[in-house]
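Just so you know, all these numbers are worked out from the coordinates, no wet-lab data involved. Just so it is clear, the model here is predicted, and its values are computed rather than measured. Cβ atoms are built from the backbone, for glycine too; each structure is taken alone.
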Structure 1
């Protein structure tokens, strides 16, 4: 049995009719599909708990879409939602803009493309991974305190910080093509730990895959 597991849950689909890069902007709520995704994840975790999983700790990013995604699971499992700013969306120069080629090619943005490996247009990948891993380790310890051996925690976060964390956990380069991230809406990137707090393996699943066709693809950052 794993000593502890921390599930990084990406939030559900966001109501974003203008298709902007919403990043850390406030009041971006889940769409109807996003709410259905959140309910489906609650059902997934309820079934997991029914099969013996000890899911004892629930954490969410302070952003509205993450908090709303966490609510059905909190209600289903009788957990309180702890808010942790360390798992918030990445900072991004292009926040609030339409992520189109014509927008990105405007001369006023050129400076921000000087180092795509960092990346120079936003929060460095290394810093994202570091803050999320710190939150994950704290959640692991809290889960063990509450549930003992085999305890599990859920952290509701965002695509880019989750993906940067996975790349770091797997020892892969952090620079990447955003189009190739394996982190769909309400997907789970699960970090499985041994008793020394080291990551044994990373597991990935999409409990709400049936709702993905037709979902909005504009990332938060």
Structure 2
């Protein structure tokens, strides 16, 4: 379904995977990758959002380290490589690349100029920062890692933000979850859903902690959120 497009920044150019809906113009959703690059899981999510009527785009945010990373969570070697990429990744540069993606796609004639973002894992942190630092209209974060260390950036956001938190997340301990809720619960623009018994990446199809029912529930909540915020 998708195609490759090029996003140009002052630092260079990188590719993004773009999937178009049946009818345009349409609002945009920027899909923000996990630590495995723009792999099959990310492309399937992007295609799925396009099938729901959105112009969906997944930028290659690892391009500064190595362009075209496309690995899975199915082998020890791939996990090792994924964490190497995670540790080498520049979060601030990544958010700037998301802004560049927003600007590039928002100017397309098949876009309504309304833009949302959804991110998973590392992308969950970036989706959180996207609502704080970019001109995106709405954002959804799935089990973002490290949000508690940057929670102050979005405390007073006036734009809608949705967070999905896995209560048994091995990378986001209970203390971090409590700090996130304490800081953000008072902002009516922020909605937090918790998933009891779920571990990190419970929505990653094929992953060790995938939980079909809660993945579907989170997906429904995300879709309703975007339809309300980007198409109403």
Structure 3
């Protein structure tokens, strides 16, 4: 039985979704405002958080930011009645794992839920297997603890920034296109949002590079994308 937190102020959507989530063996905790949603997310463990952007008190983007700031990496599926591309970009860049625009078909909704839970289970299994700490010069990443240090000082990264750095450091010298990175870190359903990769790379560089004009760790492979250095021993 999977535990899902749904933060949504539309009672009809909550009731409809709840029925279909039960059909796939999911138990739902319901919150119709952001304040209650944040409290539940902080005190309980969930397999997925379904989060509406438009809420009567705290909007979903702010809730997502606060959840991630608490180092809570529970997968988040964001819902919104708005279809502007900027909403999707902001949602993804604040730590959401997927995004669905209302009105949506219940079949697509359940498919997204299943995909996120399945991906999370695979990620957790891979993390439990991988115990190797990767180090390059003064930069180190521990996948078990999800901890990054630079010159022995802890570096605070968002979940996607961490996933990007882990992919790079575990494959030094390998070049990835922006599309490759989007598919590997965000998932194939985000095809077309390669600019999100650029913004994450830029923010990641500001946190680990001392000279942004001449990066030492995350290098640009001209005409392709990015790679992690394999020249520093």
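When Kirkwood radius over Cα pairs in Å, for residues 71-142 alone is calculated for each of structures 1, 2, 3, structure 1 gives the greatest result. Computed over structures 1, 2, 3, FRET efficiency 1/(1 + (r/R0)^6) of positions 31 and 167 (r between Cβ atoms, R0 = 25 Å, to 0.05) reaches its largest value in 2. Here mean count of other Cβ atoms within 10 Å over residues 135-142 was derived from just one of the structures 1, 2, 3, and that gives 17.1; the source is 3. One of 1, 2, 3 was used to compute relative contact order in percent (Cα under 8 Å, 6 or more apart), and the result was 12. Which label is that? This value belongs to structure 3.
From 1, 2, 3, which structure was distance in nm of label points 7 Å out along Cα→Cβ at positions 63 and 79 = 1.0 calculated on? Source structure: 3. Each of 1, 2, 3 could give P(r) over Cα pairs in 10 Å bins from 0, in percent, but the derived value 7, 31, 33, 20, 8, 1 comes from 3.
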